[in-house]
Structure P
Amino acid sequence: MKKRDVIWEDISYILSSKHRKNILKLLGDPKTPTQLKSETGLHFNSVSRTLNELVKKGFAECLNPKQKLTRFYRITNKGKKLLEEIGKLK
């Protein structure tokens, strides 16, 4: 698969869920799942599931994974580039 094809797969993955897109946009500054829950109005389980999906794909990262409580997440460079590509589609 060509690199450009991978980008389209990633774009499709993010755009297929408004939760993924919204949470990814909010991760410009490090945030906790609780902060994201407050900002999005989503249930905590939805926020956690979405964060796990984004981390697994490499679009977000946990800054303190050894912590049990108050984990902070932020967007990765890969996630930033993906949002830039999505922004060009409009």
Structure Q
Amino acid sequence: MNKNDIINALAEATDLSKAKTAEVLDAFINIVTKALKKKEEVKLIGFGTFAVSKRKATKGHNPRTGEEIKIPASLQPKFKAGKTLKDAVNK
């Protein structure tokens, strides 16, 4: 399922226009993105939690040349599914 599929499904489920639904979905994505940039968690009870975790700097190897490369530390967005979502998927 891609973004357009989600927009179509939401528009059908809510009787909103596709344009308005796309606007709402874009706003949700922007809100979550801004919160994660501030290193805040976004918790949707029953669905899951969006959070940021730190990834340490590591060393890797270029597969073509075998040369050692440095992989810098970075922040990674993470999603942890909530119990209700896990239970729904496993039924």
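Upon calculation of P(r) over Cα pairs in 10 Å bins from 0, in percent, for residues 27-66 alone from the atomic coordinates, which of the structures P, Q produces 29, 62, 8?
P
Say we calculate relative contact order in percent (Cα under 8 Å, 6 or more apart) for every structure; which of P, Q gives the highest result?
Ranking P, Q on relative contact order in percent (Cα under 8 Å, 6 or more apart), first place is P.
Supply the structure label, taken from P, Q, corresponding to P(r) over Cα pairs in 5 Å bins from 0, in percent with the calculated value 3, 14, 27, 26, 16, 9, 4, 1.
This value belongs to structure P.
One of P, Q was used to compute helix-only ellipticity at 222 nm (-39500 (n - 2.57) for each DSSP H run of 4 or more, over all residues; to 500), and the result was -19000. Which label is that?
The structure behind it is P.
Match the computed value 1.1 of distance in nm of label points 7 Å out along Cα→Cβ at positions 59 and 75 to one of the structures P, Q, and report its label.
Of the structures listed, the value fits P.
FYI, it's all coordinate maths here, none of it is from the lab. Please read all numbers here as calculations on a predicted model, not as lab measurements. Cβ atoms are built from the backbone, for glycine too; each structure is taken alone.
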